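Student: Below, each structure is written out as structure tokens.
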Structure 1
Amino acid sequence: MLHQKIVESPFKLKYGNYIGGEWREPVEGKYFENLTPVTGGKLCDIPRSNEKDVNLALDAAHAAKEKWGRTSAAERSNILMKIAQRMEDKLELLAQA
């Protein structure tokens, strides 16, 4: 009898594009396989985005620009520092991706 080892992964099997504060499927529904540099095995599927996806992202960025611009420099700095800290805290995990 064969026993398979089940390894839990913190990664989802498939990701969409993060646009306008939400995850969206790529417009044409196409994906790439994302291989981990650690083992060379498949880690997850990531969007194979095209011009339509980019235009959606640009529209969302333009819509958010005014609100972000009204945010104080200190608050923007705090937000970016939190992002940097989370990335630093997850370096091992990020290295797998």
Structure 2
Amino acid sequence: MTSYKQDELFSASEIVKNFSTITSKLSHKQIDKVGILKNNKLGFVLFRSEDFEDIVRNEVRKVLFEEDKKFVEFQVQKVKDKTAKFYSLEEVSEILA
């Protein structure tokens, strides 16, 4: 779970009253994120768009890595079980033609 510094947490009413100041701190990287509290519980988080894109990009990389890992494990198992089929370059060229 993500941790928040004291200066990154704001009530919803503080956000409404000080939106410009808070987003300015965020855009100038004085703070990394803004946690918005509703009834003293974290309800929403604001990020700079580039930080959000980095988070999404990293999550996509993790998912793709896990898919690749499963595929490689499956192929390795086929080689171990001697059920893998190997093709020459000529055979591949014919199949793809």
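Each value in this text was obtained by applying a stated rule to the coordinates, not by laboratory testing. In this text, all values refer to a predicted model and were calculated from it rather than measured experimentally. Cβ atoms are built from the backbone, for glycine too; each structure is taken alone.
Student: Match the computed value -14500 of helix-only ellipticity at 222 nm (-39500 (n - 2.57) for each DSSP H run of 4 or more, over all residues; to 500) to one of the structures 1, 2, and report its label. Numbers along the way, then the final one.
Tutor: Details: 1: -14500; 2: -18000.
Source structure: 1.
Student: When distance in nm of label points 7 Å out along Cα→Cβ at positions 61 and 85 is compared over structures 1, 2, which one is greatest?
Tutor: 2
Student: Quick check: 24 is what I get for relative contact order in percent (Cα under 8 Å, 6 or more apart), calculated from one of 1, 2. Which structure matches?
Tutor: Value 24 for relative contact order in percent (Cα under 8 Å, 6 or more apart) corresponds to 1 out of 1, 2.
Student: Comparing 1, 2, where is mean count of other Cβ atoms within 10 Å over residues 13-20 highest?
Tutor: 1
Student: Suppose you compute distance in nm of label points 7 Å out along Cα→Cβ at positions 29 and 45 for every structure in 1, 2: which one lands on 1.0? Could you put the intermediate results ahead of the total?
Tutor: Details: 1: 1.0; 2: 1.9.
Among 1, 2, the structure yielding 1.0 for distance in nm of label points 7 Å out along Cα→Cβ at positions 29 and 45 is 1.
Student: Of the structures labelled 1, 2, which one yields 1.38 when Rg/Rh (Cα atoms, Kirkwood Rh) is computed from its coordinates?
Tutor: Matching structure: 2.
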